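Please go over the structures that come below.
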Structure I
Amino acid sequence: MVYEGRSSLGFNLKDLSINLPGAFFIYQHDSGKLLFVNKALVDLLEYDSEADFMKAVHGNTKGLVVSEEYEQARNEVKAQLPHNKKNGMYSLDYHVETHKTHRKIKVHTLSHMVHNEYFGDISYVILEELPQ
């Protein structure tokens, strides 16, 4: 695969953030700090803007997962990663709560943990709503 710079592709990260179908986010693995969220995630959780979303969840995955499931989700990640050390992949099911209607939505996530020279271990996460 030949590297193509952003300018030669004709789109950038903002374009992907807005137009890629499906919710995704990137977070710092150890701290849970959210580094990036896309519009589909903000819309799914019924926030008016990314800034409103980040403020409400305190910029952390701990504010994203319903509180009673957070520790269980973290423990599941810790249990899965040693078995998937080569590829850094893990998946989870948990609930998130919408902002405006306060509905609990069950979601499935597929995540890929990699090492980043600036942030350390980070996870790229695709999130999909599961049927109720």
Structure II
Amino acid sequence: MRKREVEEDITYLQTMLFYANQVKKKYALVNLDEDSLEQEMFLDSVALMLGQFGEQLDKQKISYNTYIKYKRLYDFDEMKDARHKIYHHYGGLILERLLKYVNDDLPVWETQIRNIIAELEHELETSDREI
């Protein structure tokens, strides 16, 4: 049971890395010096991908055991809340907050997610040897 749970957790975490990569790709298209509908659409797509990144930490996706274990080590709440702070702000997107998440927080979060994946993969290897 735990093996399947860990495998699914790894899949969700890898999906987070996929969305992190999408954030970087979309953000590379942004020109903050240009004020146009096209640039607004690029920023909206960055926000959408960042939201999907955090969405993977939903408790209906990540197992309870993994969530509790790593929540204490890494700031899952901030990763998840990023989407709320971007999407649910009345009046639209808060550019400064989005830029902070993309430039400052996302690289740290990616490293943390990679660390969790490595630990979970090690857990799987260890459990396979015990069988």
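helix-only ellipticity at 222 nm (-39500 (n - 2.57) for each DSSP H run of 4 or more, over all residues; to 500) computed as -24500: which structure among I, II? Structure of origin is II. Among candidates I, II, the computation of FRET efficiency 1/(1 + (r/R0)^6) of positions 99 and 123 (r between Cβ atoms, R0 = 25 Å, to 0.05) that gave 0.10 used structure II.
Each of I, II could give FRET efficiency 1/(1 + (r/R0)^6) of positions 35 and 67 (r between Cβ atoms, R0 = 30 Å, to 0.05), but the derived value 0.15 comes from II. Here relative contact order in percent (Cα under 8 Å, 6 or more apart) has been calculated and equals 32, so which of I, II was it run on? Derived from II, not from the others. Please state which of the structures I, II yields 15.3, 46 when Rg and Dmax of the Cα atoms in Å is computed from it. Checking each candidate, the match is I. Who wins on distance in nm of label points 7 Å out along Cα→Cβ at positions 43 and 107 among I, II, i.e. which is largest? Sorting by distance in nm of label points 7 Å out along Cα→Cβ at positions 43 and 107 in descending order puts II first. Comparing FRET efficiency 1/(1 + (r/R0)^6) of positions 51 and 83 (r between Cβ atoms, R0 = 30 Å, to 0.05) across structures I, II, the highest figure is found for II.
No lab work stands behind these numbers, since they all come straight from the coordinates. All figures in this text were calculated on a predicted structure; none of them were measured in a lab. Cβ atoms are built from the backbone, for glycine too; each structure is taken alone.
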